[in-house]
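Every number here is computed from the coordinates shown, using simple stated rules; none is lab data. These numbers were taken from a predicted model, which means no experiment stands behind them. Cβ atoms are built from the backbone, for glycine too; each structure is taken alone.
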Structure P
Amino acid sequence: MRFGTFAAVAALVAIAALPAAAERPAAHAKSTPAKPAPVKALPTPPARVEFLRDVAPILDRGGCSSAGCHGKFGGRGGLQVSLLTLAPEDDYEPLIYGGRGRRVNFAVPEKSLLLLKATNTVPHAGGPRFAVGSPQYNTILRWLKAGAPFDDKDPRLAALSISPQKFTLPKVGVPRQVRVMATYTDGSTRDVTSQTAFQSTNDAVLSVNQSGVVTGLRWGGGAVLGRYLGTIVASFVTLPQARKGAYPAQPANNLIDKYVFDNLRSLNVLPSYLSTDTEFLRRVTLDTLGRLPTPDEISAFTANTDPQKRAKLIDDLLQRPEFADYRALRLADLLRVNPRKISNTGDLGERAATLFYEWIWKSVDANKPWDQFVREIVTARGSTFQNGPANFYRIERNPNDRMENLGQAFLGVRMSCARCHKHPFDRWTTDDYWNFAAFMGKVGVRGNRVLDDNVIDYNAGAQVINASVTGRNRGKVAPCTYLGERTPVKPEGDLIVQLADWMTAPTNTFFARATVNRLWSYYFGRGIIHPVDDMRATTPESVPGLLDALAKELVDSKYDAKHVIRLILNSRTYQLSAIPTDSNARDDRFFSHFLPKAMPAQAMLDMLNQATGAKEQFGSFPERTKAVQAAMPISNSFLNAFGESHRDFLADIDPKLEPNLVQTLMMINSPYVDNKVKSGNTVPGVLDHSDTDADVVKNLYLRTFNREPTALEISKAVPLIQQAKDRREGAQDLLWALVTSREFFFNH
């Protein structure tokens with residue numbers, strides 16, 4: 001490593017580096033909120049106090065059922081209740097009869113441990129949850145005096161609503177009250193605002209107290225979530241930026257820009273300027289091909305005066321085999337194509353994994369409609385050594401694990417929590433989970449020990465048993481039921497084919513939205529709903545209406561993924577500069593400027609090899625195979641450091657792009673990178689074609705940052721070369737500085 005020139009190199013890298021989102025100015029200090037609007041006190045319970053409607057909400061709101069208290073697995077202090085009161089009807093017996101009935105004292109209700117602990121009259125590890133004489137205290141006391149009644153026929157929560165469901169705060173510091181109404185199975189309604197637990201999804205923009213009073217802290221948007229008895233509702237809130245003067249008109253290339261710029265107008269946020277030709281060329285080449293543009297490509301594109309040159313370039317890039325390589329890599333990550341052991345279920349095997357990958361690549365190259373692509377996977381039958389997509393069922397063997405894969409990869413939902421209990425911030429119940437998993441129970445697998453082959457077939461008689469922890473249907477046969485529906489599918493015909501029909505139908509609200517949301521995330525670094533595989537109804541869209549518009553485009557184009565990609569790349573939104581303005585510097589979700597994003601590890605390694613001119617052999621793959629072309633995960637220290645997806649677990653379907661110290665040390669202090677700079681053919685080639693040291697600087701910038709250096713950068717870099725032992729070492733020092741900088745490895 002070249003430590004003699006480290007200080008000068010660091011200075012040069014600092015000049016070249018782009019501002020990262022994490023380094024942007026922090027939000028303004030919180031304004032002093034105005035006096036909040038008065039909130040109704042806890043409603044006076046009727047003559048008969050009910051456990052479900054009156055007592056359980058108090059325990060939930062008091063935090064008794066939280067994961068840090070009695071709601072955690074195994075409970076606390078000998079008492080376990082359902083997490084976040086997701087199953088209040090199951091909490092009665094532990095409270096009254098658990099611990100040999102020591103928590104209640106019907107002779108002297110005031111002496112019940114249930115009240116003494118909650119008021120901290122008897123020392124309580126959780127501290128006081130309410131005071132003696134409070135409405136909560138009096139409600140529970142009246143209930144105990146009545147003998148703690150609980151009738152299984154008591155009304156249960158049927159629906160929960162919040163109002164307003166959507167609103168705009170006028171300015172920072174002005175409060176707004178939201179209210180939550182509960183409707184019960186007997187048709188009655190109650191204002192349960194005072195019994196609802198509130199939280200903000202964007203604490204930098206919105207604060208909400210436990211009375212439901214929302215206050216804006218700075219411009220932006222988010223949601224206020226209200227949770228009552230295991231049901232959650234959301235109110236979506238925006239707060240415009242204060243600015244003077246009329247909002248200028250913004251040019252739009254297509255429907256994407258209309259939605260994005262209309263939303264920015266509502267926020268009073270101005271988008272950044274259009275990217276330069278060199279910025280756009282680098283960005284779109286990396287995003288479609290996973291490599292840097294060459295100096296010749298840069299020269300030809302910048303010299304082209306055709307006003308349609310960007311659109312024509314996009315069309316050209318999407319037709320290249322390199323595009324199929326890069327998109328197949330993304331899909332292989334998504335589908336977990338990996339020959340090694342998956343979970344505890346067995347090996348996919350190299351032959352089967354290769355066949356699966358080849359099917360994926362050919363499907364991408366042929367631009368197979370996405371609904372057909374998914375249908376062929378879901379309905380795959382036959383030998384896994386002859387039918388590539390059949391290997392999807394070899395990766396996971398348990399029906400519920402297969403269902404989780406389907407939900408996360410193709411429908412944008414995470415179902416894993418509902419395996420045991422209802423998700424506290426999502427709609428899915430344990431019945432939803434097991435009834436949907438029942439479809440996957442119909443997939444049969446027959447093994448062939450001699451050939452290590454599997455044969456996938458249809459097993460009409462197979463059943464899935466509901467194995468939830470607390471659900472009332474635990475231990476019962478789960479009926480095949482589409483996600484989000486209550487009526488089971490009639491057990492007639494091939495239910496897997498019917499599942500594929502339902503999944504890929506134009507009317508399916510999950511499928512098309514999840515598809516375009518994931519495509520969007522590939523090109524912007526985050527989804528319109530984020531995370532992309534956890535699309536809850538309570539998670540606000542960053543751009544209202546855009547997801548549905550893109551989903552319609554996908555359906556209308558007969559599920560042509562390239563059509564949606566082309567639309568994204570041609571949008572002015574995608575082509576905006578990555579340099580923020582004073583107006584949008586704090587924006588990290590509304591797409592007012594392009595957010596610099598890390599590349600997948602395989603693309604980063606290919607970029608490094610391309611920039612340095614180094615060659616690398618990846619295991620048994622053919623010579624000159626690029627990392628993005630490898631069908632399977634590669635054992636490589638660089639790829640491990642930069643988050644290559646090993647495709648082992650469901651939570652590992654996407655590469656890990658978060659920066660860490662290991663990556664920093666790999667770049668600035670490892671022989672791996674240094675040897676590429678020394679042994680690659682870039683420096684000899686540049687020296688042969690550069691008359692002056694300034695020419696060396698320009699040529700190295702073109703091969704790394706894909707742009708001309710500024711005058712200041714030239715003035716800093718030329719002395720660096722001249723101070724080295726010889727011109728070759730000086731050029732290597734400069735190249736090392738460039739390839740270890742943020743500007744090189746981030747797409748911007």
Structure Q
Amino acid sequence: MGWAPFVLVALAAARGPQEPGAGSPARPEVSPVRVAVPPVVDGVLEDEAWKAAVLPLTEWLTYNPMNGDHIAQTTEVRAVYDERYIYFAFHCVDPEPDKVRSTLSRRDNMWNDDWVGLSLDSVGNGQSSYDLFVNPQGVQADVLTTPSAGENSAPDFVWQSAGRRTSQGYDVELRLPLTSFRFKSGAEVRMGVLFWRRVSRLGVSASWPEVPAGKSFIERHALMTLHDLQQPLTLEVIPSATWSLSQTRATPASFNQMASEPDAGISAKYGVTSAITVEGTLNPDFSQVESDAFQVQVNQRYPIFYSEKRPFFMEGMGTFELAGAGGDSNMRTAVNTRAIVDPLWGAKSAGTAGRATFALLAASDEAPGRQLPGEPPNPFLDQREKYFVGRGQWSLGRASYAGAILTDTEFGSGHNRVAGADLSLKRGDHLATATFLTSTSRTPDGLQEKDGLAGQAFYSYETKALVVATQLEHYDTDFRMDTAFLNQTGVTQGWSFLAPSFYPDAKQIGWLKRVVPFVFTNYGKDRVQGGNKWLVLPGLRLHTTRQGFFRIDGGWGQEPWAGQVFPIRQLRVFGGAQVLRWLNVYALARWDRAVYYDPVAPFSGKQKTLDVELSLQPSARFNESVAWNRVVFDRADDGSHVYTVDVLNTRTTFQINRELALRAIVQYDSSRRQVLTDFLASWELRPGTVAYAGYGSLVEKHGWDGARWTDEPPLTYRTAQRGFFFKASYIYRF
């Protein structure tokens with residue numbers, strides 16, 4: 001594709017943010033009404049404050065899966081504010097109100113419902129947005145969006161909502177505390193805002209202002225002006241307490257003595273200014289209330305990635321992300337906080353000053369210096385690993401920025417230090433990014449030192465009719481970044497993707513909405529495994545009604561491993577849809593000519609994979625999800641069987657009301673011969689004010705020779721570990 005697109009976009013960015021001119025549409029503006037008596041957030045839009053608060057919006061247009069279409073559903077938005085809150089109300093009209101889909105679920109679990117909400121760029125610099133969603137029951141979901149990290153659903157912000165079904169559709173109210181969102185205080189406060197709505201049964205999402213293909217939400221925000229706002233300086237304290245009882249099995253007939261572990265911790269957040277906050281946590285409880293789903297772990301070339309689930313690390317982590325990370329990139333994330341296993345303390349700070357945004361993270365991990373059972377003596381016993389990350393960004397206009405990052409991990413006599421810069425430029429339908437990193441490392445014993453370089457360049461062009469994307473990456477063999485999640489080092493590679501879109505006439509084929517043929521190619525040199533790798537993958541994707549899609553693709557290429565080069569082939573067929581109002585189905589079948597990744601004697605094999613996922617919602621309060629994954633691997637040369645792995649994950653949830661829920665998880669992995677059970681009762685009044693009580697057990701299949709556990713027959717499933725736990729925390733806001 002050449003460098004011309006990068007040069008053109010870079011030249012445009014060099015001129016800085018451009019205001020709309022004669023050839024550009026003016027940025028829409030809205031002005032909420034300031035009120036002395038605020039509305040009551042109960043889902044009933046009859047308060048005096050709402051009567052003169054209707055925003056003069058033009059028609060809403062779809063952005064997913066189609067762009068620019070009209071819908072029969074109409075949405076009226078109202079907005080008011082006072083010195084402490086911003087209030088929004090949505091009057092959602094549907095010509096078939098009985099078909100509106102709504103469930104009573106836990107926070108962030110209502111994506112298959114109808115919903116309405118907004119995207120709020122509270123700082124107004126086009127570099128981040130708080131995306132808030134509410135279903136007709138008033139159930140919340142929230143996402144933090146940044147140009148570098150995209151959408152991150154991990155953070156939970158403190159805000160209030162209510163909803164109710166009506167004869168015309170449904171109504172929703174939101175109250176946003178000014179203490180929950182950073183903004184610059186002043187006589188005139190300018191924020192960006194965009195409203196959106198999802199019609200579940202149609203599988204269609206619409207917005208105001210319109211979001212054309214290739215544009216981000218942050219680029220399309222309308223301008224919202226508020227007057228005489230001073231953000232109250234926030235002091236937020238969350239004490240927490242945990243208590244656990246656990247046992248391990250000693251013999252087939254007995255358990256060891258019950259171990260009791262009470263503990264307490266505290267976290268705090270302080271608003272230094274209206275746009276800068278600092279946070280700290282001491283002896284935090286980072287118990288996994290949400291269990292990681294079992295995944296196939298046999299014959300995996302790259303390490304398995306697990307997403308963060310701990311609240312302190314989840315909130316605001318998108319600011320630390322680097323341009324070009326994620327997706328098909330070799331770097332999954334620049335700051336993988338799951339590597340901080342057992343922190344004694346942690347601290348964060350984030351803020352905005354004009355066009356500048358910064359974030360800092362520090363933590364001390366007690367896990368690396370532990371002595372693990374059955375492992376050789378640890379020469380660094382009782383030593384802690386220290387993590388430091390600093391990140392800064394300078395806005396170059398909405399959704400564009402230049403950034404820098406510094407990371408440092410220290411353990412024993414060793415360290416890993418990385419410095420880098422990145423650039424992300426969004427102009428029209430074009431997006432270009434570039435990243436450069438340099439590392440210096442010393443082993444914990446202090447005997448070896450290594451330096452390395454890494455970098456990437458990415459370009460994409462996206463319109464309603466065409467998507468083109470390409471990326472080039474390089475990682476030195478000696479490059480190391482302990483804070484990041486990397487698939488591999490010692491690789492130089494590039495990939496390209498081309499996908500035109502066609503839109504059939506709805507009058508001729510009503511169920512088919514979009515047809516997307518595509519081709520993906522990858523080529524690179526693996527200096528560690530010794531060879532070149534490449535892949536060509538053409539395919540076809542269909543978008544249908546009922547939120548459905550169907551995809552088929554097939555590829556061929558080669559992959560180096562352990563000094564050999566193996567042929568690879570693959571054929572995939574998969575799809576999903578909201579088959580019935582209460583049933584969502586996903587299925588995948590895959591056939592591969594693959595590699596058995598033995599470091600000494602690898603070989604080529606034939607692999608078959610089957611994935612099936614069902615989500616059942618027979619009532620508004622009850623949900624059942626079942627996911628089954630089977631992988632079968634045989635040698636290619638003689639057909640002999642190597643392994644079969646079955647992984648089953650089930651989750652059963654009963655939502656008593658918006659705050660109280662019961663949940664049961666059962667997971668099975670045949671390769672590890674394990675069954676995990678996890679039962680939880682949860683009460684979640686708001687983020688930070690929660691109580692959990694649970695029971696969990698790990699069942700393993702082992703033999704017993706009279707003195708110790710073995711893997712020799714006869715093998716029997718027995719409960720190897722079991723335990724109860726209780727956790728509670730409360731958020732104080734001063």
* Of the structures P, Q, report the one carrying the highest value of FRET efficiency 1/(1 + (r/R0)^6) of positions 281 and 489 (r between Cβ atoms, R0 = 25 Å, to 0.05). => Q
* Among P, Q, which structure scores highest (criterion: distance in nm of label points 7 Å out along Cα→Cβ at positions 321 and 465) -> P
* Work out which structure the value 2.4 belongs to, where distance in nm of label points 7 Å out along Cα→Cβ at positions 369 and 393 was derived from one of P, Q. => P
* To do: Using percent of Cα pairs over 53 Å apart, single out the structure from P, Q with the greatest value.
  => P
* Structure fact -> If distance in nm of label points 7 Å out along Cα→Cβ at positions 241 and 673 is calculated for P, Q, the one returning 3.3 is structure P
* Here relative contact order in percent (Cα under 8 Å, 6 or more apart) has been calculated and equals 13, so which of P, Q was it run on? -> P
* With P(r) over Cα pairs in 10 Å bins from 0, in percent, for residues 337-528 alone derived from the coordinates and found to be 9, 34, 37, 18, 2, which of P, Q does the value describe? -> P
* Structure fact -> Computing FRET efficiency 1/(1 + (r/R0)^6) of positions 481 and 561 (r between Cβ atoms, R0 = 30 Å, to 0.05) for each of P, Q, the value 0.55 comes from structure P
* Out of P, Q, choose the structure whose coordinates give helix-only ellipticity at 222 nm (-39500 (n - 2.57) for each DSSP H run of 4 or more, over all residues; to 500) equal to -500 when calculated. => Q
* Consider the structures P, Q: one of them gives 3.7 for distance in nm of label points 7 Å out along Cα→Cβ at positions 401 and 569 as calculated from the coordinates. Say which. => P
* Structure fact -> With distance in nm of label points 7 Å out along Cα→Cβ at positions 177 and 681 computed for every candidate in P, Q, 7.6 is reproduced by structure P
* Of structures P, Q, which gives 164 when volume of the Cα convex hull per residue in Å³, for residues 193-624 alone is computed from the coordinates? -> P
